[in-house]
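These notes open a run of structures that come right after.
What follows is calculated from the coordinates using simple rules that are stated; it is not laboratory data. Computed from a predicted model, the values in this text were never measured in an experiment. Cβ atoms are built from the backbone, for glycine too; each structure is taken alone.
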Structure P
Amino acid sequence: MRLVLDTNTVVSALLWEGVPHSLLAAIRDKGVALFTSRPLIAELADVLSRRKFEKQLAAALLSSGQLVDWYARSTTSVRPVSVPRLVSDPDDDVVIGTAVAAKADLIVTGDHALLSVVEYEGVRIVSVVEALRIVAS
């Protein structure tokens with residue numbers, strides 16, 4: 001199985017206990033292939049460097065750079081392909097383009113606009129709860 005995680009899912013998985021964190025653990029335990037791209041890594045670095053996450057980072061005794069580096073090493077990077085605008089946020093195009101390039105089975109996100117696409121070129125777009133169910137089974 002091949003997955004691409006949207007940045008919101010990665011941030012939640014790295015900074016809090018909960019379903020996204022459990023999904024990341026299941027991905028590791030089951031040997032699921034996890035893919036990303038340079039633009040998604042750059043977005044992750046940008047988001048994690050925001051002031052609102054300082055408390056969570058301090059509690060984890062890690063810097064945003066350390067988390068980004070760990071995630072980058074834990075994934076396989078691909079070059080996203082161009083896709084037509086499917087939702088209003090152009091960042092979502094990058095997520096979809098990364099998944100298509102990776103030949104991913106799933107995009108995992110909490111983004112309602114992205115979830116509304118449901119599927120694109122054989123890549124299913126699912127919630128974190130649904131992805132955990134699929135990976136765990």
Structure Q
Amino acid sequence: MNASPAGSLITRLGQVAVTVHDLERATTFYRDALGLQLLFAVNGMAFFDCGGVRLMLALPEKPEFDHPSSILYFVVSDITDSHRRLSEFGVRFQSVPRMIAPMATYDLWMGFFLDSEDNVMALMSEVPRAK
């Protein structure tokens with residue numbers, strides 16, 4: 001049981017912010033290369049839908065916001081095909097996807113790539129084990 005009062009208030013991840021230096025280039029990357037739906041752009045920010053979580057690309061407002069982002073893990077159903085298709089589109093992968101951990105009923109696979117602003121991102125897939 002969660003004893004924190006905030007535990008009952010927070011229900012899901014609502015938005016993730018990624019700092020960018022070239023908003024037009026980053027918007028093109030997330031919309032065209034990754035295929036995320038652009039919701040709207042306003043005042044140096046672009047907002048995308050990522051499976052119900054809003055992704056905000058923003059120019060740094062203050063020096064303390066000008067740093068590399070946290071890693072975003074994008075869930076895909078077929079990591080091998082997703083890696084191939086994104087690579088063909090010019091997405092820069094740091095390595096080919098690989099199994100990270102064997103779980104009871106699936107293997108967890110990840111492949112890390114760089115976005116247009118050199119932020120590290122990842123594809124992840126829970127690959128069912130053959131029965």
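Upon calculation of semi-axes √(5λ) of the Cα gyration tensor in Å from the atomic coordinates, which of the structures P, Q produces 26, 22, 13? Value 26, 22, 13 for semi-axes √(5λ) of the Cα gyration tensor in Å corresponds to Q out of P, Q. Out of P, Q, choose the structure whose coordinates give distance in nm of label points 7 Å out along Cα→Cβ at positions 46 and 78 equal to 2.7 when calculated. The structure behind it is Q.
Given 1.9 as the derived value for distance in nm of label points 7 Å out along Cα→Cβ at positions 14 and 38, which of the supplied structures P, Q does it correspond to? Computed on structure P.
Can you tell which of P, Q yields -3500 when helix-only ellipticity at 222 nm (-39500 (n - 2.57) for each DSSP H run of 4 or more, over all residues; to 500) is derived from it? Derived from Q, not from the others.
Once relative contact order in percent (Cα under 8 Å, 6 or more apart) is evaluated on every structure in P, Q, the highest one turns out to be P. Of structures P, Q, the largest value of distance in nm of label points 7 Å out along Cα→Cβ at positions 70 and 86 belongs to P.
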